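Colleague: Once you scroll down, you'll see the structures, which are given as structure tokens.
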Structure 1
Amino acid sequence: MKRLKVIHLITRLDFGGAQQNTLWTARNLNPEKYEAVLACGKGGELDNEAQENSEKGFYRIVFFSFLRREVSPFADLAALFSLWLFFKKEKPDIVHTHSSKAGILGRLAAWAAGIKVVVHTYHGFGFNDFQNSVVKKIYVFLERLCAGLSRALIFVSRSNWNYALKNGIGPESKFHLIRSGVDLSRFPASVSDPEIKKREMGFETNAPLVLSIGNLKPQKNPLDFVLMASKVLREIPRAQFLFIGEGPLRDAVEEKARELGVFERMRFPGWRKDAAEWISISDVFVLTSLWEGLPRSLVEAMKSGAPSAVYATDGISDLIKDDENGFCVPQGDVSLLAARVIALLKDTDLRRRLGRNATQSIGPEFDIHGMVFAQERLYEMLWSS
């Protein structure tokens, strides 16, 4: 088989599982079989890392000034035209799109440019059941249209697969399940002195610690994390809470913590490169997401043996089975979530049982190296068929 040129297109390189996995794939495609190109909008937190990888020769990177997350008729049309010109010039063998905006514009442009193989990965959906119904219908229509232009549709969770079927997106014959991968060899991370690490964050060294990781955005629903903390603190006043991540809801989250009188027991340090170490020294991991693809942070927590209390949200439900390898509660039931966290903090044996089962739940299908290999096999199958 000839060496194939693959363009990976994503809206913007913000911190997140979709972006990190796309970077990893572009960097680690077999260079003897693939010429990798990474295309994206400007302004993401991971732009510098992507540029450094490009300078080292792992792939070529191209930025598009009109490709933005926000809906803008002028910018979106300009991005569509720019991508069409780009594909016509590059003549890639495969275009692989990620994220909602790039997925729609990229697939339309690739189809118009006559690209033979177009693949899209759903790391989640641009629509959800919390949206205005008219807005959701528009997004569903666009996804149905673009699914028809795709040779293959990749899902990172079985829940997302089923959600696509429910909304009539694409024939199931195009569906492929490839998990959002994690470098499993890095978990659990070792921490030489947990007490020093906690003191550096301003935490007490012998008080329980509850952790969450994610963007401070509506999807991750961080306000419920604060509400949960306030309920836990009524029962366990010495509990401490850490939310690693950044986003537009930071001010609202901190204001709510102050309003509830729990701000002093919480820390919001933004994104940190040592998140794996914080997972290792936390007592409970929590996710309050309203919609998900497959949350990498939860996979990392489970592999690290951290007992989890989470909302029963699409991709999360692929991972956590209630009272087997964690606690899974209905979305929005903050009181029950808090009760599960309290139970975990009070019961060492329960934490050990759920943590041990969580570790055993994360098999090789979640390994990031296997994720890349699975994509390569799919490319080869699509190209040769």
Structure 2
Amino acid sequence: MLKVGITGQTGFIGKHLYNTLGLYQEEFERIEFKKEYFSDDTQMDHFIATCDVIVHLAALNRHNDPQTIYNTNVDLVNKLTASLRRCYKKTQVIFSSSTQEERDNLYGKSKLTGRNALAAAVEENGGSFAGLIIPNVFGPFGNPYYNSVVATFCHQISHDEIPVIEIDGELKLIYVGELIDVILSVIRNKTTAASLEVPFTHKARVSEILALLQTYHKEYQLNGVIPALHNNFERNLFNTFRCYMDIPKYFPVKFKQHTDPRGAFVEVIRLNTGGQVSYSTTVPGITRGNHFHTRKIERFAVIKGEALIQLRRIGTDEVLDFYLSGNEPAYVDMPVWYTHNIRNIGTEELFTIFWINEFFDAADPDTYMEIV
């Protein structure tokens, strides 16, 4: 079992990597890292000595003073290399750099300087080094106004703010889950490369991204329609957008019932994309679920009985409770990286309709068990 430590563990990419490593507990052991270690040689040396693999993600991306960005990032690398030299351990080290290395700015220069310094220290120890040159990364839980324009737009649009395009440039993008797959491949294969360019998976102008997000806001957030998703990029962008919505305020969404002397008619879902519809009955006191998905889009619709639907974002402790009743049929959609369940809290049988955007594939289920 490989012991993997991540500097910048609580950052955007760090959280996704940390949580993904947790899906492979027979293969990886996660070694906790705290930013305070950079100021404590003893703690840093213990961390380095414990790890088989170190992924250096800690960095300052934005600041009003570019020199502060440069000084901070180079200082973090210097503290890491000093500890590596003190411990003199043949560690596998992966460094996250940026395509901005080739631009004339202090952030890019800090990444280039750091990559070269860290590569030299690892080589002295006889370890393995991979310097990843990474394009623009987007995905759930990034910080708006800091991590990416996608994060900023998702936050603004989902909160009814008006986004502004400053420069309508063409972005080379990679979804954070795709980047994590690259990092895992580097770890597993012990890839060695002073400079390893991570290929982008999609190109789009800023205005094109904004137009898609505005479509998701109009169709999904305002009208509950699952939009047409033509490729993996659009699916990933839609899942990213959903995670910026104010979930406790948005769900549950009540259905519109059409009644006449024959009974009632309820439209459960409108969608411009495919998938699978199923239903379940659940006896009182029984809980279903307690799992999460990293790419699937899923809707739980309660049409009869009393239910408690619970959601918890992976890596956090806050549990969101949604109470649904067949007397007022409603639905809750499951964001990616939120473990979820549904429990019959009534005295009669619970009827639930489920929709998911892809057929179940036993070879690739994208379903990970975790108690809410």
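Just so you know, all these numbers are worked out from the coordinates, no wet-lab data involved. Since the structure is predicted, the reported quantities are computational estimates derived from the model, not experimental observations. Cβ atoms are built from the backbone, for glycine too; each structure is taken alone.
Colleague: If you rank structures 1, 2 by FRET efficiency 1/(1 + (r/R0)^6) of positions 120 and 272 (r between Cβ atoms, R0 = 25 Å, to 0.05), which sits at the top with the largest value?
Modeller: That would be structure 1.
Colleague: Still on this structure, please answer the following. Figure out for me which of the structures 1, 2 the number 147 belongs to, where volume of the Cα convex hull per residue in Å³ was derived from the coordinates.
Modeller: 2
Colleague: Let me ask something else. Have a look at 1, 2 and say which one yields 0.60 for FRET efficiency 1/(1 + (r/R0)^6) of positions 136 and 216 (r between Cβ atoms, R0 = 25 Å, to 0.05), as calculated.
Modeller: Computed on structure 1.
Colleague: Moving on to the next point. To which of 1, 2 does the computed value 0.60 (FRET efficiency 1/(1 + (r/R0)^6) of positions 256 and 304 (r between Cβ atoms, R0 = 30 Å, to 0.05)) belong?
Modeller: Comparing all candidates, it corresponds to 1.
Colleague: Please state which of the structures 1, 2 yields -13500 when helix-only ellipticity at 222 nm (-39500 (n - 2.57) for each DSSP H run of 4 or more, over all residues; to 500) is computed from it. Kindly include the intermediate steps, with their values, before the conclusion.
Modeller: Working: 1: -13500; 2: -9500.
Comparing all candidates, it corresponds to 1.
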